[in-house]
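Undergrad: Multiple structures are listed underneath, in structure tokens.
Each value in this text was obtained by applying a stated rule to the coordinates, not by laboratory testing. Just so it is clear, the structure is predicted and the values come from calculations on it, not from any experiment. Cβ atoms are built from the backbone, for glycine too; each structure is taken alone.
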Structure 1
Amino acid sequence: MPTDDVEYEFGVPIPGRILPEDQWVRTAVKRLPDEGPLDFAAIFGRSAPLVLDLGCGNGRSTLLSALARPEVDHFAIDVLPVVIRYATRRGNQRGLSNVRFAVKDAQTFASRYVADGAAAEVHLYHPQPYHDHRQAGRRLVTPRFAADVHRILAPGGLFVVQTDNPDYWAYMTKLLPHFFKLEEHPEPWPDSPAGRSRREIIALQRGLRIFRGLARRRDEIDPASALELAQTLPQPTFRSRGPWCDLDRLEREGN
């Protein structure tokens with residue numbers, strides 16, 4: 001039964017409850033410095049395992065993890081200010097001192113703002129596939145991006161990736177094993193069977209297949225070797241097909 005302190009979207013509750021205002025916190029990082037890497041211990045006021053949510057949208061997946069793991073810090077970014085405003089408001093209202101949100105594109109953030117081995121986990125849900133082949137160069141998951149994720153993960157670190165686009169997934173399953181030990185996860189996430197993200201909820205309700213992967217960092221590869229390897233691997237120039245364009249629009253309008 002809906003209550004005033006629980007929010008819903010597409011019939012699925014957003015994680016956590018809205019607390020009394022005197023328990024709200026500030027989760028926004030208004031402006032990132034011109035140069036990195038970020039000092040996450042200073043940002044959170046403690047030393048703790050770090051989870052990065054790249055392209056967090058309206059914050060659903062970040063909230064879910066932060067509520068379940070208060071001992072872990074979560075830094076989430078998205079390139080769209082409008083969705084970060086929604087995410088920040090929700091983090092504030094749930095009193096989540098282990099969360100920070102900022103506006104930044106994932107490619108720049110991973111390459112410039114995170115030190116080697118700083119993150120225990122990196123999460124990436126439904127990166128934009130750019131259906132127009134003329135925009136294929138804007139796709140996030142490239143060999144260089146994979147090398148950057150490998151670099152910023154601690155030894156044994158986890159890269160969680162998900163898409164509803166089969167062409168993108170086919171590319172990822174060829175690329176990621178060069179840097180990670182990739183295990184496909186075909187079943188819904190146990191912590192959120194209706195969907196960890198707004199996009200996943202929409203896709204599931206429309207009967208689309210979700211492709212999920214758990215990728216463990218290959219520790220036998222050093223960062224320099226990963227960068228060299230990235231230069232030899234193909235770019236994501238695949239043709240993206242299927243009924244996803246309207247879902248992409250809904251995702252960009254996420255509230």
Structure 2
Amino acid sequence: MPDQLVQYSTDRGIARVALDSPHNRNALSAALVEQLTRALTAAGADDEVRAIELTHTGGTFCAGADLSEASQGGMKAGASRVLTLLRHIVSQPKPVIGSIDGHVRAGGLGLVGACDIVLAGPKSTFAFSEVRLGLAPAMISLTTLPRLEPRAASRYYLTGETFDAQTAARIGLITEAVADIDAGTMSVLDALRACSPQGLRETKPLLTARILADFDARADALAEQSARLFGSEEAAEGMAAFLAKRPPSWATG
């Protein structure tokens with residue numbers, strides 16, 4: 001039996017989907033992406049489910065790509081899997097609520113951008129860390145650029161700096177920074193429980209139409225860009241340095 005990397009449960013009309021791969025900081029391995037897609041599909045098909053809570057176990061929501069897999073090559077298939085997952089979240093017929101109280105890096109921010117509502121607790125930190133690995137936030141630009149204030153996108157895309165939940169809310173990446181993630185999440189979920197399933201189903205496409213159109217127009221090119229960068233010498237050095245916890249050779253600071 002494969003390892004179970006995603007928890008799934010339902011409670012009073014809410015499907016709770018939790019990333020549960022703390023050994024690699026909930027990185028987007030092929031197995032985790034497959035299991036997460038399966039859980040989201042199940043929630044979308046369940047007539048009793050009103051909305052989906054996407055959350056995590058451990059101190060990291062998602063660290064982005066599984067660099068141990070990426071360093072072995074074959075990233076074109078991996079890029080395609082992640083793009084399919086992001087589009088699946090955006091196109092879900094039911095609202096997806098991100099509930100985060102931990103670190104989010106690189107591709108993990110793509111999941112954040114794909115959610116309809118996102119709450120983050122005081123333990124949360126965020127970084128578009130691709131540039132520090134010789135990469136670019138290519139695929140996740142589809143879900144994050146529509147959310148972000150443009151000047152903030154320029155700063156955090158280009159510097160890879162880490163920022164907190166309050167900053168994430170101010171620049172539009174998340175909906176709200178909350179002091180108590182459990183209480184904040186429950187408040188939103190209870191509000192959704194009071195909503196009409198038809199009303200939610202008909203309203204969500206109004207919010208996601210432009211993002212999905214961008215997927216249709218640009219996803220293939222961005223997947224190619226991502227795969228090309230992962231196969232480059234600079235990225236190989238960046239990933240090796242990250243895994244070895246040393247500065248990459250091209251860093252000057």
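Undergrad: Out of 1, 2, choose the structure whose coordinates give distance in nm of label points 7 Å out along Cα→Cβ at positions 120 and 160 equal to 1.8 when calculated.
TA: 2
Undergrad: Follow-up question, since we're still on this one. Given a value of -8500 for helix-only ellipticity at 222 nm (-39500 (n - 2.57) for each DSSP H run of 4 or more, over all residues; to 500), calculated from one of 1, 2, which structure does it belong to? If you can, show how the numbers build up before the last one.
TA: Numbers: 1: -8500; 2: -15000.
Of the structures listed, the value fits 1.
Undergrad: Sticking with this one: Given a computed value of 1.1 for distance in nm of label points 7 Å out along Cα→Cβ at positions 64 and 128, which structure among 1, 2 does it belong to?
TA: Values: 1: 2.3; 2: 1.1.
Of the options listed, only 2 reproduces it.
Undergrad: Then there is this: So FRET efficiency 1/(1 + (r/R0)^6) of positions 8 and 224 (r between Cβ atoms, R0 = 41 Å, to 0.05), computed for just one structure, reads 0.30; which one of 1, 2 is that?
TA: 1
Undergrad: Tell me which structure, out of 1, 2, gives 0.95 once FRET efficiency 1/(1 + (r/R0)^6) of positions 104 and 176 (r between Cβ atoms, R0 = 25 Å, to 0.05) is calculated. Present the calculation step by step, with values, prior to reporting the outcome.
TA: Details: 1: 0.65; 2: 0.95.
Corresponding structure: 2.
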